[in-house]
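Below are structures written as structure tokens.
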Structure I
Amino acid sequence: MIPETPPFWWREADWRARLLSPVAWVYGAVAAGRMDRAPRVPVGVPVVCIGNVTVGGAGKTPTAIALGRAALAEGLTPGFLSRGYGGAVRAATLVDPLRHQARDVGDEPLLLSAVAMTAVSRNRIDGARLLIDHGADFILMDDGFQSARIRIDHALVVVDASRGVGNGQTLPAGPLRAPLARQFRHVDAILKIGEGHAAEGLVRMAARAGKPVHLARLEAADARRFAGRRVLAFSGIADPEKFYRTLRGTGADLVATRSFPDHHPFSEAEMAALLSEAERLAAVPVTTSKDRVRIDPAGMAGRRLLAGADVLEVGLAFDDPAAPARIVRAARAAARLRLLAPEGAGG
């Protein structure tokens, strides 16, 4: 049970980053070139991309949920588009939460499907067309900022205020998916989530370029019910420590934590071990909603863990409650401008 990203990525660049810098330079040049030159296919409806400039989680799924609800409030029929990481389906598929499990479509699409129709597709063009065929008039793409081949009308980059861009180096020397300056050319707005100063460099870049910077924080729902409870917290998300901090903030007594890799499918033995440890510690197992959908009820341990584990539900609270609606409207306005622009003009 190890973290998915090396800890040295999130500290000042050291000898390991310098040793890997030649490989990182090549990787970054190729990744940036693809972002700059790859064709982006229009799909006929506005597309918001919710991405980040680094690997690892920054809060994209709660952001997508908040924007989906804002789109619904604007009278739109939004559809979520996901690659379905961790799922087995290959063809473009509409998520059916009554039929699909995380092993089929991935964990995040199951959560998104509770808000609006959701498609998973390795080929995002096929997924977008599937959503449009089923009535979507506004697409929210979860990730794909660097790699998607559909035209993006509004690229919202999400950044964790406590982690920022790490050591500022490109893979594999650091967490950046391409050099920051090259990625920034394609950014329309920044969303900084949480408290901390690690993202201030990116925020200043946005301010100098006149690009909007939105601020938000993750808030626990019904936090009072965790206060004073003995808890065994377990999670397989990109940054489990963020979950543990939020849980501690409710007043819960975290007597133990168990971290797994991002999107980890819990085995029957792992679930049995979690139950056994929770019983030994006289603690309740608590996890995230994204982890819960990966608990397989096929075995006895899975059924027992689903019955006995509690879930800390979190939502995204914007400092400016009108920000989600403004993001939705900005994407629609950009899509209209593209339609009016001469062929070949613009991005």
Structure II
Amino acid sequence: MVQEKIRFQPFSGEPIRLVDEQGHWVASFEHGLPPEQLRRFYRDMLAARILDEKLVILIRTGKTSFIAPHAGHEAAQVGIAHALRKGHDWLFPYYRDMGLVMTLGVPLVEIFGQTLGNAADPAKGRQMPSHPGSKKLNIFTVCSAIASHIPPAAGAAISMKFRRSGQVAVCTFGDGATSEGDWHAGINFAAVQGAPAVFVCENNRYAISVNISKQTASENIAVKAHAYGIPGYHVDGLDVLASYFVMQEVIERARAGHGACLVELVVNRFGAHSSADDDSRYRSREELAAERQHDPLVRYQRFLEKQGLWDANWANELKLEISKELEAALQEALQAGEPDPLEMFDDVFAARPWHLEEQRQLLAEELR
């Protein structure tokens, strides 16, 4: 990347922000984005919010066993998705990234099938809900163990460097992952090797039930990059355009051979950590109400209004269109039925060994 194209300096005191709370463009450069792309960001953020609402309904009606709410993360996730080269770069996501994988193009039927664990799930119901992946789109399947996907992301990025593939590995995680040994080992390894890896912390300041002040004495997550000799970017993750432009720059920086970096996108988590969590035990309702006043959708709506690109009629039509798409995909997934029990023997080995073949025949006889 040539020096003239660099817009963002690492280790900024205040989070990098391009759009303020009132929707004003506050950057020193013009965004240069066409109206259709600006509106697309809004559509994708709105779709992510409605998806989150759908998933909450599924858990409350007993149709799934686990969700990790992502409301409040929409700007960060949409920004990441639009900065990636879809189907070329690799994404190593975490369990709160449903809005991200949807924006990247994972079919809605697959998202709901994976949530339901039924025959519409490409993983055939074998994976925990909210753990999507996509071979076609180069999306590494989400891992349950916190930070366990970070060393594989580092390894993949190193292989991209050796093969000169022009790809970049983008790895996302929550602030809780930064307390794990896998996080430190993976980032250090990628940094030493000069790998094209971008590590992205979606920092909502709560690792399950622990406030970030109980987790690190660092000023923020981005400054931890100093220890690995790589740049760290502290970004307002409630600003979709800041998330997009910073991610676009650091991804292309990595692609150009300048090595790994760490990006911290500061977001809010409007829901509990997961459907198995009661966040009222550790987070006051007053605090949550205050956070909801900083909704990324509302901020971006204000920006679009000032650009003459948003009005209530358009937004209502868009919401109805998205809701219909999601509901149709959900109904299709619900009708897929349960996975075939015999499929548990598939995809384990390239060639099924004799003992699994014997067990499969025994199960087939029982099912008959």
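Structural remarks
- Computed 4.5 for distance in nm of label points 7 Å out along Cα→Cβ at positions 208 and 312 - originating structure among I, II: II
- Value -13000, calculated as helix-only ellipticity at 222 nm (-39500 (n - 2.57) for each DSSP H run of 4 or more, over all residues; to 500), assigned to which of I, II: II
- Which entry (I, II) yields the derived value 15.6, 46 for Rg and Dmax of the Cα atoms in Å, for residues 24-191 alone: I
The numbers here are math on the coordinates, done by the rules we state, and not lab data. This structure is a prediction, so every number in the text was calculated from the model and none was measured. Cβ atoms are built from the backbone, for glycine too; each structure is taken alone.
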